[in-house]
Structure P
Amino acid sequence: MKTNIGVFFGGRSTEHEISVISASQAMHAIDRNKYDVTPIYISKQGKWYTGDALLDVKNYKNIDELLSRCTEVYMRPVYNDYNLYKTKKPMFGSDVLTKLDVVIPVLHGSNGEDGIFEGVLETIGIPYAGCNTLSSANGMDKITMKMILKDNGIPVVNYIWFTDRQWFNQRDKLIEKIESEIGYPVIVKPANLGSSVGISRAKDRDELIQSVETAQKYSTRIVVEDMVEQLQEINCSVLGDCDDYQMSVLEEPIKTGDFLTYEDKYMGGSKGAKGMQASQKRIPAELPEEETSRIKFLAGETFRVLSCHGVSRVDVIVDRETRNIYVNEINTIPGSLSFYLWEATGISFTQLMDKLVSLAIKRKREQQAKTVSYDQNIFAMGGGTKGGIKK
């Protein structure tokens, strides 16, 4: 029997549509001679659906009509239960629709790339590709990510972070801190979103206030970063696990403004979004050999210290004046799974998907070799009552 891959996509995220595009690309790249594919679409309301109609991205123009042709499903949070169940149990027969063997999450942004969905998969115990709960959460949150990278000697730009409540109560104090410790211009970002959503530039106090007001619509935690004015953005994908990984060739995305916008990344100058591969870019990036090696090293180190797994994309900033290099962020489920970078490296999209399945199964096998509980019953031995009084 073929291995049945469950591909999850969509989700309650501002990057919902990009997730659909990435997943469509990934599912069509999977070798159907080796694997069966079960698409599981998570709606913006958080409901799960499956059906062959989900395989054609053109069907998403009318979501209501699409979902009418699909089956609503769910998984039980029970360890080792890999079944996909029908929400509406039939009067006769089983409510099991199919059994999954491996899961590949292609969920960008909140409630998918931030460790929440990964925690569900770990509760079930099913093998899955990509970062685990901890590395997903750390990679998604720009504040904790910068803390970890800085502590491990990986260069990041100067930054200050605060919560929306702190901004409300201590706005003047925070503004003074930003102006004295960083200075204008700055970049203001929600701490836990991707795809440049909610990000804006501020060159003075008025713009700073406006930018923070925008960012706090998306997140309770905001980060303000020193803006490298003469910046060159370079991306590198990393594939493997934190003990054995490889880096792709580098790309230089072409931006239309001060930083890469959502439109730069996904619209590619056209009327329809086509995923990250549609954006304008130079592959490979035209850099001196020494800088290329340095960026690849920093990308690998970022992947390693965050304990990443599967395929990620590390975005760095190069200061054109000083040639200093800073790690900007990591995307633990990158748009289009960065397949275009791996194709340029010599690994086809089909081979990439096969590698992700192998990595998922390998991690599951390694986890099973670890001790997670003791085969002892302390209650049967008269213990377990903390603070109890012996008579």
Structure Q
Amino acid sequence: MDLAFAPELERFRGKVRHYFETEFPGDIIAKTAAGRSLTTREVRRSEQALGAKGWLATGWPAEYGGPGWSIEQQYIFDEELERAGVPTVTPMGVIYVGPVLYTFGSEEQKARWLPGIREGREGWAQGYSEPEAGSDLASLQFSAVREGDEYVLNGTKVWTSAAQHADWIFLLTRTDNSGRKQEGITFLISEIDRPGVRVTPIISIDGKHALNQVTFENVRVPVDYRIGEEGKGWTYSQYLLGHERTSYARIGGKRKMLAGLREIAAWAPAGGNRRLIDEPAFAAKLTGAEMAVDSLEMTVFRILSAVAAGGAPGNEASIVKILATETHQQITELMLEASARAALIASEDSAAPDWAGEDRLAAWAPPARAAYLGGRAQSIYGGTNEIQKNIIAKRVLGL
């Protein structure tokens, strides 16, 4: 099986790599590498740099302002972005709501919202989970009551990523309680700073502010902020979730973490004159993680092949979500183990050969710790692993 890319695709890779090495803001890459959170202004500047190049909405068709790239080009671009250490593009705009807008929105809605998304000028948040409706999304009770030419919104969304950076939020709302719980759900949009909207930070285990609770109290939005038909929001959300779950793979980022881990293990002391990489148990776990990334990549290739043939990510995207989550946690657990074990043994007068002091470890350990702590949530957000397994059992295997 030949997995090599064609020469023209490798030339494309070189063009992308050159841009990230010479034109993309280096201070943003450096801050991300140090494990530090970006400000709203820095997030906008990062994404506007890609937008100015026409490389932000990479998966969009050319007719909606995307670059019109092939599946292979999109994959290579994502690999190079992560290899360079560029911040992951906030997915709520370009990956989630953008495709919903250009697939189900009106021409007026496309003209209103798509340019700001693809140019990186406007940030978006996703209002799905609620205090009593997380993995069981169909149980949501966030209400939208039609009053003339407006909807009145009341309720709370929780675990809302990047709401502190957002200008807009797209929401699943309950407009009818009379039928099945999947029915009566409507897809609406609101400005994040509309009167009656309150954003409350949720500080996570790593001490960072990435999550929020967003409360709506009698917030009025015009009817033309509704995407598609009233009561069809569940259908649109399932279309969106297919794109969301395949976006979790991030193969390039995982390979970058593995390369850094192998480098650290090759010099970190493990007692006596041994290096960590020389310990059979650790080396076996590292090889296992590398094999897991290879398996994840093959799974992504299979799904992307189906998409290239005219299909959609579909329910098989749940497989990617599970594998990506477990592989990320597998890698970051090893990163934490490596930094902790090296720190226990290392000292300036360590007997380990060629020991360069603690500075190198001190620079590597904080982002490794942050990646580990942040990764614990991956098996929960976007649909828990247990929910993904139920989807695979019912909708893929027909059990």
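Rule-based calculations on the coordinates, nothing more; no lab input. These numbers were taken from a predicted model, which means no experiment stands behind them. Cβ atoms are built from the backbone, for glycine too; each structure is taken alone.
Which of the displayed structures (P, Q) returns the greatest value of mean count of other Cβ atoms within 10 Å over residues 171-178 on calculation?
Structure Q gives the largest value of mean count of other Cβ atoms within 10 Å over residues 171-178 among P, Q.
Name the one structure among P, Q that P(r) over Cα pairs in 20 Å bins from 0, in percent of 25, 56, 18, 1 was derived from.
This figure was derived from Q.
One of P, Q was used to calculate helix-only ellipticity at 222 nm (-39500 (n - 2.57) for each DSSP H run of 4 or more, over all residues; to 500), giving -15000; which?
Among P, Q, the structure yielding -15000 for helix-only ellipticity at 222 nm (-39500 (n - 2.57) for each DSSP H run of 4 or more, over all residues; to 500) is Q.
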